[in-house]
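Some structures to go through are shown next.
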Structure I
Amino acid sequence: MNRPEPDVDLGRMPYNFSIVGVQKSGTSTLSGTISQHRHVCRPPRKEAHFFNDESYDWAHPDYERDYTAPRRAKVHTMVGDSTPVYLFWPNALERMHAYKPDMPLIAVFRDPLERLFSHWTMLRTRHPDWPDWPGFLTEFRPTSLPDTVPTDVKPMRYKHMSGIARGYYGAQLERGFSVFPREQWLLLEFRSMLAAFDTSVDRATDHLGLSRFEEHPPLRNRYAGAELVTGTPPTAEDLQSLAELYAADLGVFDRLSGLDTSGWPTTRILAGTLDPGELAARFATKVAPTP
């Protein structure tokens, strides 16, 4: 475990790796595990939200002042920023490249329909007044990945309302690979990562140039969210429509990522091997009617 050395100022460390996406795909679980490595410093908070800060003066960045973390032990050589909005956020990766062109990156992907539903339930848990599912689907429903942050909405609101937009994984990877070379990326699939977690952690430490854990930390599901939220559950028609919205982009993602998405509900709905009503029924078990 990483324990700070008492009463010793060890200075500060520049962030030197990043888990950049995607939200609700196990990034907290993975980053929390990596931070238990003896050579990895646990950051003050999991998500620095530095490169998606639209109020920052990006023409004159002061990384030493604004993008470092306190070193907790002399053996620490790495510290990571796990902010899963970076992969999605316009210009975030470009800003990161200006900071550190050789930054090793990790991204974990989850079925876009399951991710979207988890996104909504998280918001409903944290903010009971957040729009119900029907409003969440219609407030911001772009047909492709946005390349700018809207000027008519506050960035924090945009961060929360961008659920559908975050499912365009293919376009996100296209943009990501245009900024950072493919060899700097480790791509993982959510279900496979959890099913073979120790192996996935080994792949992550290998990618970061760290020794493998002699004894892997136990898998711990961090920030899983509430078991039940109030509101209106998705309908089969909602899920069929969303799957069709993602269809073309999903083909791009399959080609670029090389990950196996054949078991994803979105893929199966598009292939006709999963009735969207079955997925809607599963989601409905997590939604209670509003009193």
Structure II
Amino acid sequence: MKKIVLKLSCVDKRGIVGAVGECIAKQGGNIVESGQFVDAEHGRFFMRVCFQTPPEMTISSFRQAFAEVATRYEMEWDLFDLAVKPRVLIMVSQLGHCLNDLLYRHSTEQLPMELVGIVSNHETFRRRVEHEGIAFHHLPITPETKVQQEARLLDLVSEQAVDLVILARYMQVLTDELSTRLAGRVINIHHSFLPSFKGARPYHQAHDRGVKLIGATAHYVTAELDEGPIIEQGICRVDHTATASDMVAIGRDTECQVLAKAVKLHLEHRVLLNGHRTIVFS
């Protein structure tokens, strides 16, 4: 049997859960996982349902059957076949901890994705990536070439039918236009010291100030730098014995774990956008 995920949101009304369940049952589906949430402040309902299908059911046939329910409740909704792995493109600069972690998790099938390529503005990881048999695309960035290279990136996303772009410590700010074109399809990772410690060597700045918590935030990219909807966060406590180098190492480990968790949640279609926030059915 296939497993299908249905994600939806709409104005909160009576009978939504019953209508969804009834439709799935009438088509021969069997619900194996279900999550619901009501944003009471805005009166909006969110739902993620995973169900097994009989052999004769297709996404197309269920989409047609569910259309009446969706129209009745004015839903925003989509369907996903869990057997179809999302196509992913990773972008990196010269810090490789997140890239290496994602490559390992991909090779051990911990992340349900089809990795179609790596993009970098440096040549640093070409041999590492090509050793894995993955396409490497070098798109060097200067102020004069930024627009041209972003156009090449969009062409690559289109040609490879990319579903998700991961910024694995890609140290270039995406333009507002690119962020808008790929809205909801780009995940970034950064340390959680912002806005206190900006710029270079943030962990050294934190060490100088005696910080006791090291954290990382994974979020969707928007035109507002590092302020997109948050998917996942993590922290690790440190004390006065931690050196600046210790804090860098702990921070990078935390970044890897948080980014991988956020990516997995997205790949399993567990994240719904709710304005500037996310609903995460973990």
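I, II: which one has volume of the Cα convex hull per residue in Å³, for residues 158-261 alone, as calculated, at 157?
Details: I: 157; II: 99.
Label of the source structure: I.
One of I, II was used to calculate distance in nm of label points 7 Å out along Cα→Cβ at positions 22 and 214, giving 5.5; which?
Numbers: I: 3.9; II: 5.5.
The value was obtained from structure II.
For which of the structures I, II does the calculation of mean projected area of the Cα convex hull in nm² return 16.9? Could you put the intermediate results ahead of the total?
Values: I: 16.1; II: 16.9.
The read-out comes from structure II.
A value of 16 was computed for relative contact order in percent (Cα under 8 Å, 6 or more apart); which of I, II is the source structure? List each step's numbers first, then the result.
Details: I: 22; II: 16.
Comparing all candidates, it corresponds to II.
Any read-out appearing in this document is the output of simple, stated calculations on the displayed coordinates, not a laboratory observation. Since the structure is predicted, the reported quantities are computational estimates derived from the model, not experimental observations. Cβ atoms are built from the backbone, for glycine too; each structure is taken alone.
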